[in-house]
Structures are given as structure tokens and as C-alpha cells.
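Got some structures for you, see below.
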Structure P
Amino acid sequence: MPNNVLWTGGWDSTYRVLNLVLDQKKTIQPYYVLDSVRPSTKMELKTMERIKRLMVEFDPEAEQRILETIEIKKDEIPLNPDFTKEYEKLRKEYRLGDQYDWLGRYAESVNMDTLELSVHHDDKAQGMIKDDVVKIEDGEDFYYRVVDNPSHPAFVIFQKYRFPLLEITKLEMEEKAKERGYAHIMEETWFCHTPKKNGEPCGLCNPCKYTQEEGLGRRIPEPTRAERIRYFLFKVNRRLKKIVN
């Protein structure tokens, strides 16, 4: 059975993909969520194709271990009021990102409980669930799952996932990638949600902020005043669209 991995072309999920395909020689089934309003979608798709090519250059047999990506249209994920109600409890208490609502609704809709999320050490979600997980050994690999009766009832929204990276930080991923010879592939990853016209990260969106906070600020250029205004207007426009829809 392949490993079902949510892959975005970002640092964390790409590290997991490289670890599975290049180190463990395992087959992966990538999943990607298409978001019609996120400006980085095209960049993320291009990034993943580029990383696939680099993996094949690193190990020609890797191509056979990467199945065709299953693309999920975010707008078509079924509504699930009961699930969203539990998510809203955590959003208000922890400022949890909305991806945990629609990803969870997707997993529920297809009755899937094997999707790997690359939540890492020091991630907000990791801090929430770290005392409510159990480690599962899987041969030479391992992952974590949320326990059946978590301390916070709403943590049930995380029970459909596997968490293989809870023990590792971004900087530790970087060190391991250097040791294994594929740090150059990690440098091709993408994380920014609102890239500049020249293709550089904006330095203002949440993924850019998290990248800086977690030790990889070298990858983020300092935004100009005009870029800060552009980003502010983008956020206002996006909120208005949500209200209208």
C-alpha cells in the first residue's frame, strides 16, 4: 500500500516525500487541494513537478514510486456541519487555520484515515495535540495518531490523519537533508501563499512568517512598503469575497 501524503510543494511535506521515496524506497500517493482563490496554486504545482524531476535525477527508479497526484477541488468538498462545528471550537480557542476544516471534511467524505499531514515540531497544531497522540511503529518508519478519547473533545477532527513529523523541526529537516545529499532539492520548495510578480515570496503571509520564525528566514526577502499595501488590499478583497459568497 502506498503512503497517502498531502503534498503542497512546501518544506515539510516535501521532506516527508523525499524521506519516503528516496530513503525508504516507498511508493507514495500524493494528494493536493486546488484552491481557486489562493494566488500560489500555480507556483505550488510547478514546484512539485520540478521536485519530481530532481528526485528522478537523484534516483532514476524514484519515478516508479511516485503515483499520479490526486487533486481535490476545495470548492467541491462536501459540507459537514457537525465536523465544522467542532473545528470552530478550536479555531476560536487556538486560531486554527481553516485547512483543518476542509481537509477534515474531505477525509470524512471519503472515509479515509491514512492521510499523512506533515505537521512538525513547533507547529501550532503540534503544540495542541502533542499530549493526545500515540506513536505507531510501521516497520522502520513511524507516525503519530490522536488517541480515541483526547483531552479536548474537539481534537476528534484530527483523528483521520497520520502525523509522521511531530518529532522534528524545520532546521533538523535541513540537517538531515544535507546528510542524505538532497538539500538542493529542499531548496526548491515553495511556501508563500501570495508570491510577488517576480516569483519571490511575499514575506507577509502566514507561511512566510512561520518560515522566518522557525529558522529559515534566509529564504524571505524584506517586503517593501508598496508590497505591504498590496498584501493588505489582497486580504481585504478576499474577506469581501467570502462575505459575498
Structure Q
Amino acid sequence: MRSFGFSTLGCPGLDVDTVLAMARRHGADLVQLRCAPDEPVNTGLSGAGRADVVAAFATAGVGFGALATYVKLSDPDMLRPLDEHIALAVDLGAPALRLFPGDVAVETGTERLHRAEELAAGTGVVLTVETHDEYLRGAQIAQLLAETEAVKAVWDVLHTWRAGETVANSLAALGPYLAELQIKDVPSAEDRRPLAPGTGVLPLREALEAVAAAGIEVPVIFEHEAKWRADADPFEESLAAAVRLAKASG
């Protein structure tokens, strides 16, 4: 059975204990922490604070998803913040870091990923790049990752869909690299107000079933962009809908 979790993008600023209580209430296996200065867990957290977070997760019986960073491959100085996030992931025991591509050229992005892999070598932390920014389609991410050793992909179904890529084509491109399937829902390509999964237009069930049918075991992470949209559907109701959808789709 694949694991299910949610990103704290949907409950911005909420303290760790409250987030973990919510995870237990909804049967989530994982929590993906959004790492930013305005969140409780970020690279400025003290050693004692990091130990407290580890203890809280262990007590709750909830695992860490990838840390959701804002490190971008298009940033020429990305290695410094990346190094700080790798150290945070190691201290917490988080398995991976989510990176964004930005608008970097493929050749430059690949070169920076090689240097990023050198930084992460031996730490046990997996680097992932999300379908995002100028790399909305799975085929684009696959091109970016093709020359790397072990960088993986996060498939955000919203972005591949709005770029016009079918679920089948996204899976064909991302399958060899896939580390996480990210689900969310919206009313339309133009109106991206966060909705409870299953109530909008995204092919979530198709994507969930396709990944399951392919025998690819990766976490399903619900990301609700409430941080950016005050008109988002209520988070806990949306989380409950995401759990139901994930369970019903393999």
C-alpha cells in the first residue's frame, strides 16, 4: 500500500504538534514540511529545535515526506541554500528535498544538478525536481534529469495537465524518475482556486490509478495552496477528500 501525506502549504504557519495531530486524525502516513522563513521548521531552526521536531514526529508515529524547499535551479547561488537544506534534512531524518527548476536552460540545469548531487552524496538525502515553472511537462523534467545520477521527479498533476500533457505521456516520461505524486484540484486552467480533491477538473483518479497500475510505489502528497489563496476550500475538509480519493484509487 503506497503511503499518503500532505504538505503544510495548506496550513501555513501551523505549529508542528497541531499538524501532527491533524495527520493522525486523518490517517496520513507522512507530513511534507514547507521550509520557509515564515514556517516553524526552516534552515534557521536550532539544533535543539530540530531534535524537538524529530521527537514530535516519532511520538506521533508520522513519517517525514520530502522537505518542500524553494531552492531553484535557475539561481546561480543555489548551492548555498541547498547545502543548508541538506543539513536540515539530515538532522530531521527527512528522505528528500523538493527543488524547483525555475527558467534555467537544460544544459545549465543539468550542470547545477551534478554539483547538487555532489553536495548530497553520502547523506542519504534524495534530490527531487518538481514539474513547475518553465518545466511544466513531464517530458521537460525527464530531459533535465536524463544526465543525472540519481535525481528524482515530483509529478504535480496540475502543471502537467495545464501544459496539455496527458496522464499517459506524463507517466511515460516521469516513470523512471518518479519519487512523488502530488495531487490537488482546481476549477479550471484559468481559475486555480484550491478545491477539495475530486471536486474540480484535474485527472487525479486517472493519475493515481495509472501510477498504481504501473507498479510504481511512491508517496502520494496532497498539496493545497491555501498559503497563496485566501479563497481556498477549507483545508481539513479538503484533506479528508484527498484521503478518500487516494484510498479509492489504489
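Brief remarks on what is shown
- Cα Rg over 2.2 N^0.38 Å derived as 0.94 - corresponding label from P, Q: Q
- Computed 12.5 for mean count of other Cβ atoms within 10 Å over residues 45-52 - originating structure among P, Q: Q
- Parent structure of the calculated result 2.2, given that distance in nm of label points 7 Å out along Cα→Cβ at positions 5 and 21 is the read-out and P, Q the choices: Q
Since every read-out is calculated from the coordinates, none of them should be taken as a lab result. What you see is a predicted model; the values in this text were computed from it and never measured. Cβ atoms are built from the backbone, for glycine too; each structure is taken alone.
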